[in-house]
1. So relative contact order in percent (Cα under 8 Å, 6 or more apart), computed for just one structure, reads 19; which one of I, II is that?
2. For which of I, II does distance in nm of label points 7 Å out along Cα→Cβ at positions 49 and 73, calculated from the coordinates, equal 2.3?
3. Out of I, II, which structure matches 7.7 when mean projected area of the Cα convex hull in nm² is calculated?
4. Taking mean count of other Cβ atoms within 10 Å over residues 9-16 as the criterion, which structure among I, II has the greatest value?
5. Of the structures labelled I, II, one was used to calculate helix-only ellipticity at 222 nm (-39500 (n - 2.57) for each DSSP H run of 4 or more, over all residues; to 500), giving -27000. Name it.
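What follows is calculated from the coordinates using simple rules that are stated; it is not laboratory data. Model, not experiment: these values are computed from the prediction. Cβ atoms are built from the backbone, for glycine too; each structure is taken alone.
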Structure I
Amino acid sequence: MAFAIIFVSYLEKILSFLIIIRVLLSWVPQMRPNFFTRIVFETTQPLLNAVYVVFPGLRRSMIDLSPIIVFLVISLVRDLIVAGLYRLI
């Protein structure tokens with residue numbers, strides 16, 4: 001069980017880190033596409049698209065709040081999974 005809890009926590013940290021990198025890369029429009037940026041964008045795009053489906057008005061706003069919403073959701077999901085795993089112990 002401890003392995004599952006650690007795995008879920010690390011997965012949440014990795015996803016959060018990738019989203020932060022994506023936000024930083026979005027501020028550098030001249031960044032050439034390469035293997036690293038492609039991995040970051042392909043990994044995070046499904047998460048951000050899910051937010052755009054639920055909140056379609058975010059695409060029209062001047063500030064993209066979808067990364068913040070993704071942070072909140074993955075933190076909530078991690079907390080729920082970890083709490084459920086602790087109950088099994």
Structure II
Amino acid sequence: MGVDIYYVDVYSKDGYSEEIYAKLVDIIKDHLKVVDGVPTFYVPQVFVIKDGEIVGEHLSLVDSYNINEDGDMNEKQRNELKKIYIEIIEKLR
């Protein structure tokens with residue numbers, strides 16, 4: 001299955017503008033967490049898009065992993081995340 005993957009580097013200013021960010025948020029706002037009334041883009045957040053519609057998504061990594069305390073994910077956590085990604089990517093079929 002050929003899959004195109006696009007990545008938004010939220011830490012780079014290269015190619016960034018408030019206008020581009022506003023367009024992105026407008027497109028995905030129904031799938032974002034709302035903080036103080038404002039749709040907010042968190043990372044990592046993965047969207048699977050088919051025929052212009054979001055058909056799958058996943059926010060964060062896995063529940064057993066704390067990015068602020070745990071260092072690298074262990075093999076079990078990586079496999080769990082891989083399974084999640086495979087399940088949402090299969091929605092393209």
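1. II
2. This figure was derived from II.
3. Source structure: II.
4. I
5. Value -27000 for helix-only ellipticity at 222 nm (-39500 (n - 2.57) for each DSSP H run of 4 or more, over all residues; to 500) corresponds to I out of I, II.
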